[in-house]
Structure 1
Amino acid sequence: MLATQTPLLRRFWYPLMPLSMLADGPKPFRLLGRDLVLWLDGEGQPAVLEDRCCHRTAKLSKGFYENGRLACGYHGWEFDRHGRVVRIPQHPPERQSGGRMSTPAYRAAARYGYLWCALEEPLFPIPDFEEEAEGCRRIDEFYEVWNCAGLRVMENSFDNAHFSFVHRASFGDQGHPEPAKLEIEEYPDGFLMITEVPVRNPEIQKKVLRMDSDRTVRMMRGRWYMPFLRKLRIRYPNGLSHSIVTAATPIDDTRSQIVQFVYRNDTEADAKAEDIIAFDRLVTAEDRDILESTDPDVPLDQTGREYNMVSDRPGVLMRRMLLDLMRSEAARPAARNETVTAD
């Protein structure tokens, strides 16, 4: 499966960029090979348009904010959040409207401090995370591009067999490479994996867990949301809850925009955010190094291109569920528009 060649992937919400990055002007972003401009209107609401002015094709991401609108940096034509031309500075006051002139607009939403976008009518809503209602603190960790497919990132997140090897410098235990047993509950938009994993507790982690023992147990509930979003809630014996939200937004066939933030049920006085980020950086760097060596074209069917072992069950299930959804959606008559012009 190559992301840009898989139409189904256009029907999901993806986090694209922190809202804070849009405060000073529009920014470009490529989603599934499509060039977009991200911006905030006069009410602070997120908007996503095709990154082309309908006048002379200049990139709108080179524009600026004007009167709560997006102004093209070439001739100053102004667009509203629905992509409509609402002002042409070169026209007299009585002819300011662009009439039917517009550039394609896409669904946009603000959630968890990020601008989210769906290129076509989404199959499922943006997930609600229970940690928000529980009053957990949220720590923004990483916003960076990885040279790998989103599905590889997701499979790795539910792979109990890689800890002893990929994470041998952090928490993995090479002396016990047997993957922990797991249970899976399937849902229409993904699944929940439940497992308990014994791990080493290195010095850097002792500090953020407030645990002095050299070993501990991770009681994990990993939720996969199609296609490239996961939330892994880890509970430790001392009652600490550490939930990791990771999205691998598909830029194109070979690159993913990694968005990661965490929820904790402790306070800054208990564990500094910078220390939490430092440990998670060590772990994600280990994952990134190996994942960027993988083939971005992930086979969804059992063609023999890749062999499996028992612990690959979550990844195999991801591939099957995506393939089943692709087939069922392909069998339905097309009755949706890619672009939107109203909320």
Structure 2
Amino acid sequence: MTLRVLFLGGTGVISSASSALAVERGIDLTLFTRGGSGRPVPDGARVRHVDVRDPAALREAVAGQEYDAVVDWLAFTPDHVQADLEVFEGSVGQLVFISSASAYQTPPARLPVTESTPLRNPWWQYSRDKIACEDVLMAAYRDRGAPVTIIRPSHTYDPSLIPLEGGWTAVERMRQGRPVVVHGDGTSLWTLTHHRDFARGLVPLLGDPRAVGEAFGITGDDVLTWDQITHALAAAAGVRARIVHVPSDVINAEDPRWGAGLLGDKAHSMVFDTTKLRRVVPDFTTTVRFEAGAREIVAWHDADPARKRVDPELDALMDRLVARFSVD
């Protein structure tokens, strides 16, 4: 029997590859999107423009439809997942919530991080909201048997997403021969996952009863230092990187938005053990190394000059930090 799946979202950085793989593997896929992402919808998927954060509109859109699994790619706060439960509980076989690996204990007490690592992030509101969402869903599973599955991706990218702060700003600086700022001493370890690899972990979990009531981390095996990430992007751009290291707490003092993402996530080494996922999806593996992903990123941006946006405020901040911390 063909699996019928609904994606709330499905055209984003992480979700677009899962949409493509789901259709490729014969899943009857429907996407409720807000439109405007610019990413193509795979041939064979049904698409409807629905405001998934409007419970009445969502309930009307799914009336009379049956789905084996629903994946909410757009839920970020507890009221979002509570609305999902009210609409879908009792009518779908599986409700999948996309959480975040940043919900894990930060900084981690030990590595590698596994699904049993405590959830606690005092630094980043985004992560605390994801934890609160998980609490709502797992309480529904424990109390009523709601068919919940939680997915925790780490830093997942596609060709449009540059892992460095400011996106193309850093690449443009490197092409101009100007230094770029890397937090800390550049040696903390970071896991990057190409969105096609993430899809290879997620799609087989859809409709699988062994995934209900469980949380799975879906991350690749590609672990690099932040200096290595920067050098890989520079090589893909045809230049050599000049790096200036700046303490994360200094960056936080200068730019709390940038700092929150560092202190609450990127400043800490994050290496993951995906043994639990591989027990259910035994063929899961990383197929795209970041050196290849970096070439995709640069090629995608070079294909359209409008994509190469530079943040002038961040550019100026990097100049100030470089002036303070450069050892040249």
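As an exercise: helix-only ellipticity at 222 nm (-39500 (n - 2.57) for each DSSP H run of 4 or more, over all residues; to 500), calculated from one structure in 1, 2, equals -11000. Which structure is it?
Comparing all candidates, it corresponds to 2.
Figure out for me which of the structures 1, 2 the number 0.20 belongs to, where FRET efficiency 1/(1 + (r/R0)^6) of positions 75 and 267 (r between Cβ atoms, R0 = 41 Å, to 0.05) was derived from the coordinates.
1
Mean count of other Cβ atoms within 10 Å over residues 131-138 computed as 13.5: which structure among 1, 2?
Working through the options, I get structure 1.
Work out Cα Rg over 2.2 N^0.38 Å for each of structures 1, 2, then name the structure with the largest result.
By Cα Rg over 2.2 N^0.38 Å, the leading structure of 1, 2 is 1.
Each value in this text was obtained by applying a stated rule to the coordinates, not by laboratory testing. These figures come from a predicted structure and were not determined experimentally. Cβ atoms are built from the backbone, for glycine too; each structure is taken alone.
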